Structure P
Amino acid sequence: MKKIFMIGIVLLTTLVTKAQNSEIHFEKLSLEEALTKAKAANKPVFVDCFTTWCIPCKHMEKNVFTIDSVANFYNTNFINVKIDMEKGEGPALRKKYVVEAYPSYLILNSDGKIKNKFVGGMSASEFLGHARKGASTKSDEAQLNARYESGDRSPAFLREYIKHKIKVMEISKAKQINNELMAILSPKEKASPENWFLFGQNRYTMYLSDLFSPNFKYMVEHWQDFAAQNTKDTVDRKISSVYRQIASWTLNGFYFKVKPYDKQTFELYKSQIKKTKVPDKAQLLVMMDIAMAAAEKNEPEVTKLFLANLGSFTEENRHVLFDYVTFGRSIKGYNFPQITALSDEIAKTSSNPFLVSLFKDIKKRYAAN
């Protein structure tokens, strides 16, 4: 009896160990070889598009690829390959399949056409859900791509396709389709609520309507059209957010990683602001002056402008002061009398405890030196 019990323990331990060691089996094949094998086996190909520096890629490999249900489904239904997007055939495939975020996952038919594409770290259930869609004959990805390739350029379809391409992080493709849509819309149609996602504050902003985008430039130059169909308050909030972002990015230095400083460009920003009717127009104009002074590393002028105008700023616009701290550190110091006065002014006028505390700490630090 004892012997039988011990055999049972050994078998159970073996089964547990086997279960814990389950993982997606990736074959050491080129994509072309994988497609050839897939055709013979009548299976799709699953491609893990990764890079060696991608943290979510490592998380998925360790915590999701090793789950029994995941490993079993992928090993049964696909020919699986991993391809480093920065080595070997990776760069060419990255361009062909518009891989612009990691991890990206492709499910291809044996001809190399995309059946499904999904991006990012996710749960095992989500990962399996995407696999099942890719294994089916009609996935959203395949159908949308087929409609576009067949020449469908209806505005309703292009709107859907733009959103989908952003979902799978094909940002360059989404921008291309956005430009196609903009080219066929009338001014009235561009300003309509159904197209506001191309211009407004939403999850698509950083891809389609940030401060450097053609969409924002168009919207701010035709803000009356948009206000008539989307309410002035909605349009005002968008306009203010972008010019506030310009001030923030100039103070923290990010702006100049995208494009070099050009005073004429900032004068253009001021001209655009003057043509609007945003409630905080005067504040935004001051912020452009602050941005220009920051671009020229003129810390005394930056602080002077804040001191003279901070009392009239909304709490939302005072948020650029967090980036002023980064600016001060970048030029290795502040003028002590001015930073003291600025700290005192913030303490009097701001209702943001984090901002007040931050500047009190700066004041104490400089007083101690």
Structure Q
Amino acid sequence: MRRLWIWGRGAGIVALLLVAGLLAPVVWVETMCRGRGVPSPYSALLPSSAHRLESRTLLTYPEWHIVHAYDDYAEVIRTGDPHEFGYVQSVAGFWSSLCVLNETASTVGDVDFATKQMVFVIGVSFTAELMLKAAYEETIGRLFAWQRGAERAPLDDLSAAQAAEYAEFLQQVPWYQWDFRQDAEALRQSATDVLRDRERRFALGLEYGAKAAYADLIAQAVATTGFDQLRLRMVVSGKPAEDLAAYDEVQLIETVPEGIVIETPRYRALTHLLQAMAQDGWQFREIAGNDDILFTVLSDHPTHQDAIASFPRQGYADFRHLVMVKVTALSEKLQSLQLSGARLEHVHDY
């Protein structure tokens, strides 16, 4: 009994240390990353029913950082092995970007508790997932890759293709809607007797199974609490209303003295739409009742003159820059990107 108690106490201490380690970044952000800015007064053009909290243009990035991390991972293992991915670097990028964004949020208004809670939950989950994956891939996974040699096994290529498809899927659809069980089955059916294939089938099968179970729980929770709105409204100007017919999924709501009120899709579809409208000469007056917006650009340079933060991308040998601008300047900024050698990645709505 005494030995059992000692083992139990040791396990409890280890568990507490792990929990403390996972929560430490949350405490750091909340205590060391507080901004001192003051929001500028702004009179919205759209009615309050069309407003979304402006600070969410900043706090949507951390979730997209995870999307980008999966894309980086897919690019790394396209020709390399999972142990070559910088797991710690990716986790550090999440929390350091959140620190900058939390500081910047003070200049655009309060952050609602639900958004902050969501960001912390996904951050802790992301950290735990990548640290577990790093612990395996840097040790056992690396050993099996070394035993395999330079020639890739069939499941190395299949898992790389699955990672790329998953990263693309995340651009517009929530992660928990991905069919992880189908991926696990594909591994089982395609595995050969090569030792690396058997290891990949077992290790990734466990990972996909855990993610599938977790996805089921998240899907049930979302179904209970409700889904986020998939469309938003904005005010545009500079061209006649009939030209809006050129854009899919854009609905004309009304004409106001400041311009034309339209309703559009959100997420990745909105990025493509805003880029197309900017190139066509449209001006954006207001988006979802807000006058500030965040977007990310990619370039070959480690810095960008308008960036509030910049990070290297893994697997691509380039850099991601977070840029905050006034909505009224968005069209001009998007038009000028090509001249600066940068490429638009994503416009962060609210």
Structure R
Amino acid sequence: MLKTPLNTIPKTLAALSDYENLARERLTPQSWAYIAGGSADELSMRRNREKLDDLCLLPRALKDVKLGGTKTTLLGQQFEHPIISGPVAYQALAHPDGEIATAMATQAQGGLWVMSTLASRSFEDISNQVESPRWFQLYVQPTRSQTLELIQKAEHFQFSALVITIDAPINGLRNREQRAEFSLPPNVRAVNIDTPPPLAPPGEGKSVVFQGLMAQAPTWDDIAFIQQHTSLPIVLKGILNPLDAQKAAELGVAGIVVSNHGGRALDSVPSPVEMLPIIRQTVGDEMMVLADSGVRRGADVVKLMALGANAVLIGRPLMYGLATAGALGVAHTIRLLRDELEMTMALCGVGSIEEINKHCLWPTA
């Protein structure tokens, strides 16, 4: 059972790691396993942090940055900073207000929020309380009519972009969840989609994965179909392979997210840190490239942007903030990252988001 959220931020709470520790105390062991866990042996989840930690920033002295700031523009919309509240599923696991609290906190901090297909609060409830720009993360549904219904809802409720997740057609090996015997509590579900019926066995001699689970998995043809049926800009989330980045560029999508799903999909894959430079080179300078997986410090934001990202997404930290102090905790989480981002930029001698580049790193990427 969740503990009552704090209504103040303890003065000793100084960094996102502090939120993580408090959240673990406040969540059930089952919910903690779902939120904090990764896939299989969690090698990729740990690699995300290790590769960020391995990068060194190269400071500059005596630079005049007194007119500096963190404003940025994404798909024609301006935001106060480049820290995006990513599409985390089932946020009511962490707090009764769930996605409503996250969206309101993000709005208060002048940022961009992305709603998950697996949100535990409805389009209507969220849109009635939040007016700021928001994007909708789409899991392609079993039928095209179900997919179009979700897209039409996103359009109706004035979401301004579609973020299509392409790297998790099936769940990763969630061993930590298995060991904790995780299941969604009765009061938490994906309220905006119909619960699919159990998958029928594929038949004797057929693979549960290939002829079963993957039989309904989306393909590039589905992306082309969606392009034909929406005017919203499309961002493809979950690209690590430069060949996929090249295909996305050829299709003319508005942007991509370099991501390994926070280490929750396929284990033993590279981190975005390792793939960002080559993917940026593959798609060129004009395409919007975002990144996620492992961001815990404002310095991480600078590192990923120096490697080629236009902005970054955070996921688990939102849930840690929610579990600790609801909307207040999420707002403080974002504020901590932004304050650290500003300090890091100032000490690296850059006064704007556009000035962050490979020269902020040593050795130069």
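Each reported figure results from applying straightforward, stated rules to the coordinates on display, with no laboratory input. What you are looking at is a predicted structure, and each value in this text was computed from that prediction instead of being measured. Cβ atoms are built from the backbone, for glycine too; each structure is taken alone.
Each of P, Q, R could give relative contact order in percent (Cα under 8 Å, 6 or more apart), but the derived value 29 comes from R. Here volume of the Cα convex hull per residue in Å³ has been calculated and equals 226, so which of P, Q, R was it run on? The read-out was computed on structure P. When distance in nm of label points 7 Å out along Cα→Cβ at positions 67 and 139 is calculated for each of the structures P, Q, R, the largest result comes from R. Here the criterion is distance in nm of label points 7 Å out along Cα→Cβ at positions 27 and 51, and among P, Q, R the highest value is seen for Q. Out of P, Q, R, choose the structure whose coordinates give semi-axes √(5λ) of the Cα gyration tensor in Å, for residues 211-258 alone equal to 24, 11, 5 when calculated. Structure of origin is P. Have a look at P, Q, R and say which one yields 19.9 for mean count of other Cβ atoms within 10 Å over residues 43-50, as calculated. Working through the options, I get structure R.
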